[in-house]
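S.K.: Below you'll find a set of structures to go through.
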Structure P
Amino acid sequence: MLEQLKAFFICLLSGVPPYGVGEPGIAKTRTTEAFARFLKLAYECVIGSQRLPEDVLGAPKVVERKDRAGNICHVMEHAVPAWRFNLVNSDRGGILHLDELGDCQPAMQAAMLQILADGLPNTFICATGNPIEISTNGYELSLPAINRLCQIEWPEDRARWRKGMLKGWDSLGEDFPVLDPKWRDNLPATKALIVSYIDRNAAQFQSMPQEQNGVISPWPSMRSWTNVATVLAAARSVGAEEDVEDILVKGCVGEGAAISFRNWVKTLDLPDPEDLLADPSKYKPSARGDLAFAVLCSVVAAVLRENTLDRWLAGWKVVEKQCDKAVDVAAAVCGPLAQNRPKKNGKPAPIPKAVEKRLFPVLQQSS
């Protein structure tokens, strides 16, 4: 499977809505429908250019309600659209596909934006559309809409088309990514990575485009950087390639910030946390705060994925070594280890006295 398609479906399963942009006739809808069928999820496609806002938010209806005095009053609420009812009440969950998003008139786009913002219970949400220059109506997405999505270019995948033509379209299911059930265990490490990057690159924390004439691209914001941490955690649970990660980061925060982030990550040259847990003496404590913070957070996240007593104690040994260089960094990451103590002789294991003695004064000062 091409990197863009893998990124799209990883993003979808992470809960961050992907927005696939590509030419007509390259199977955006059919591939998404096939993905839902592969996962045995309900599938509903809402074509924005053919709908009205009430088709998304629900048609108004008058119902009777009692006020505090017991009087009957007539109030207006919205009926639940059939597609929404089907998804929310599906036994296994479902996928909502908002199609032709770029062809929606502003009122319809606003209605879809509310769905993107609020989400739906039991439902993954994605969107697709054509490039603005060939869209039927050609309404550019708003800044709030773009900032809620991970925009990914939908490729022409001749290899998948050829395989489907010759072996049958059901044969394509084996290429779809499926997240590890524990993929969220990667979140502490990816969040720490994003925070460390922003600490060194504050100008990219919130950078809304000022010039809104022409095509609007993804841009860095508090929301989109949070989305980056989420999609990276999902991608790493399936061992996604670096190119897939780059597509996801670019789709959330834009090309410039994505390139800067990737270059910064390469300068870190982070060690494998499993190697450090196997032999904490390998850890070379760094005085560079962003590097130390990222390394220690990855170690803590690795411990919590499989929190045995031996791994927990090894994690503390790594933290203790960091105290030699920057005790404040060690103190900043030790909370999850202290809060998730494995059992020893039927009781929560005590925090090693050596590290507690060094960290307690720092934690006491910061409280």
Structure Q
Amino acid sequence: MLETIREYALERLRNSGAWQEAHDRHAAYFAGLATAAESELGGEGQLAWLSRLETEAGNLSAALSWLMDQDRLDEAIAFMWRTWRFWLLRGHLDDVTRHAETFLARGGEMAPHERAMALSGTGFTLISDGDQDKGRSAFEQSLPLFREAGDPLGGALAAAGLGHVLGAQNDPKRGGELLEYAMSLLREADTGELTAEERVYHLLDVALADNFLGQIELGNAKLDRAAELFAAGLDAARSTADRFTVLVSLYDLALSSQARGDLDGAAELLREGLPLAGEAGDEPSAAYYLEALATIARLRDDSERAARLLAAADAQLQTSGSGWLHAYVPRAPHDRTILAELRSRLGDAAYEQAAADGRSLAGARAIEYGLEDAQPGQERRKTAA
């Protein structure tokens, strides 16, 4: 009934001659809300603002679509930059991904710096959505534009994104070179005269560059160097209270701890990040943390707990979608080979029961189970009851 009334009201508005004015005022209001949210989303007010924007998700999407439909591309890209943490952390990636092709096709209509920002933002949107090739192209196009505009912070972020994609596409040499270039740009930008917003942006760049370079070093078995970079990235991320970079950094540092044989340290880092994802309403990221905890359980020969955690993670991803974290970190093993190994260890009946128990856990209950510091033979058996 409400939808019918809404459609009727929209039709009356369209016929009244006030359609353009109403949409312009609507877009202006929510663009103002996005401006107010920008600094809060990267700091202590992140949770409160994520919740506030969630209540207006439909309006934010409608305002962004209106700006795009009206060819107000500069305003649209500013809108997206100010709210990108919301779209990613709250699982609304589809709302911005559908505009990516427009930015790529029509960015030539924008001034060079705005085009650079649009391309870089589109690059991160595309890799979050799993399209590394188009994301790579967007980053490659943005870099010379940032240089032309004299924006080392923007250039560093684009270089970090491109270096990450190249590393993920089995070109770690060039990827590492671009990440080192990103770090040189960050040193150039760190003049001590940055505004508060620029300082947050700088720390975001530092955290991502450190983590992406650390992932390449981890892949090269340089475990100590990787851990050093991940720790530096985590320090930068914690300086902004930004869950986006904190979740990347904790996950990466846990991987390096695991690789060095420190399973307790890895589990502790994962148990720190898991509730952060839950508090932000970021269910896909929570699921990836559950997968990583399942690896710890498997390495501790706690196959029942590993099977439960993997089943809980899979059920959560089936419900909430793939999210963004998988595009920024090396995902923990979760494939059929791992499941077959667990089935072999437990036997068919015990494995099926553990998997069923895991699938019954959802949301807060799955996080609660993941936070248990279970050791082999000491697990508190948790069922659907």
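Readers should treat all values here as calculations from the given coordinates under stated rules, not as data from a laboratory. Fair warning: this is a prediction, and the values are worked out from it, not measured in the lab. Cβ atoms are built from the backbone, for glycine too; each structure is taken alone.
S.K.: Suppose you compute Rg/Rh (Cα atoms, Kirkwood Rh) for every structure in P, Q: which one lands on 1.05?
M.R.: So the calculation was done on P.
S.K.: A further question follows. One of P, Q was used to calculate log10 I(q)/I(0) by the Debye sum over Cα atoms at q = 0.12, 0.13, 0.17, 0.23 Å⁻¹, for residues 84-187 alone, giving -0.59, -0.69, -1.06, -1.22; which?
M.R.: The read-out was computed on structure P.
S.K.: Can I ask one more? If mean count of other Cβ atoms within 10 Å over residues 28-35 is calculated from each of P, Q, which structure is the one that comes out at 16.5?
M.R.: Matching structure: Q.
S.K.: If helix-only ellipticity at 222 nm (-39500 (n - 2.57) for each DSSP H run of 4 or more, over all residues; to 500) is calculated from each of P, Q, which structure is the one that comes out at -15000?
M.R.: Value -15000 for helix-only ellipticity at 222 nm (-39500 (n - 2.57) for each DSSP H run of 4 or more, over all residues; to 500) corresponds to P out of P, Q.
S.K.: Which of the displayed structures (P, Q) returns the greatest value of relative contact order in percent (Cα under 8 Å, 6 or more apart) on calculation?
M.R.: Largest value of relative contact order in percent (Cα under 8 Å, 6 or more apart): P.
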